[in-house]
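**Student:** Several structures are given next for inspection.
Where a number appears in this text, it was derived from the coordinates with a stated rule and is not lab data. Computed from a predicted structure; not experimentally measured.
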Structure I
Amino acid sequence: MNSRAEKNPMNYKTMSQVDVPQGRNGKHKQVVTKILSDLDQLPAGIALKVPLADLAESKENVRSALNRAINKGGRNVATASDANFLYVWNESK
């Protein structure tokens, strides 16, 4: 008997690879997208003041996600925070 002819049943469903979603839409994407959009409109010397109470995730998680997006886009951005706000601004190059 040929062992290759005896296939085990599939454990998972399959789909065409072209139908697989590409890219990652993490849980921070919406807030990071809004921050980056606002940064594109900021004049020099102005910082965004993002209320921490409006963030669905922790300040640290949003800051990490923002840092990944900033590095991916080759931007020069700085952040700071206090008990109530995350401050974000474009740094001069």
Structure II
Amino acid sequence: MDFFGPDAIDKAIEEGLDLDGSPIPLEMLNLYREVMDKEGARKRSGVKKSMRNRIVRSGAKHFDQTTLNQRLVEAGWEGLKPKELDFFYS
């Protein structure tokens, strides 16, 4: 089974399979679903904040820190914070 795109992980979890096709242990799936249910019930603070967090988390895999920082600022967000630099680029 091939999984591509931003929802590949979610599709694989729904199927109970890792991306290599091996089964995910039921205990892992149960814990994941329990935590995601709790997360789904949590009140959100704002869409733009969540968008920025996702951009930083994924963007750090695809852009060097100077480029990602510049792109954030150009889009109207705050640049990379020291804790983000430490976590994603150290």
Structure III
Amino acid sequence: MDPTIGSIIEMIVFAVLAITAIGFSLFVVTAQDVVRAALSSIGTMFSVAGLFILLNAQFLGVVQILVYVGAVGVLILFAVMLTKKEFGTDA
């Protein structure tokens, strides 16, 4: 079986997106700061959208970007940034 250059590039892009998604998701779990965890969650969602597009599910990729990255990600960031933090308390 002779792999074409297109399939090799597709495999490389898939590997990069998969490693990126795994890295961002691990950082979501291990992050100490909530804002960085939310930004890493957005990065994970972008990587998953890229995987959907790579697998010829363009509609799911666009919906992933519009709904999850656009709406849920921004909602999480605004909720985190607009909450009041009291300084000087050890909670």
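**Student:** Given a computed value of 24 for relative contact order in percent (Cα under 8 Å, 6 or more apart), which structure among I, II, III does it belong to? All intermediate terms of the calculation are to be shown ahead of the outcome.
**Tutor:** Numbers: I: 29; II: 15; III: 24.
The read-out was computed on structure III.
**Student:** From which structure (I, II, III) was helix-only ellipticity at 222 nm (-39500 (n - 2.57) for each DSSP H run of 4 or more, over all residues; to 500) calculated, if the value obtained is -22500? Walk me through the numbers before you get to the answer.
**Tutor:** Working: I: -9500; II: -20000; III: -22500.
Label of the source structure: III.
**Student:** Out of I, II, III, choose the structure whose coordinates give P(r) over Cα pairs in 5 Å bins from 0, in percent equal to 2, 12, 17, 15, 15, 17, 14, 7, 1 when calculated. Mind dumping the intermediate values first?
**Tutor:** Details: I: 2, 11, 19, 17, 12, 7, 5, 5, 5, 5, 4, 3, 3, 2, 0, 0; II: 2, 12, 17, 15, 15, 17, 14, 7, 1; III: 3, 14, 17, 19, 16, 11, 8, 5, 4, 2, 1, 1, 0, 0.
Going through each structure in turn, the value belongs to II.
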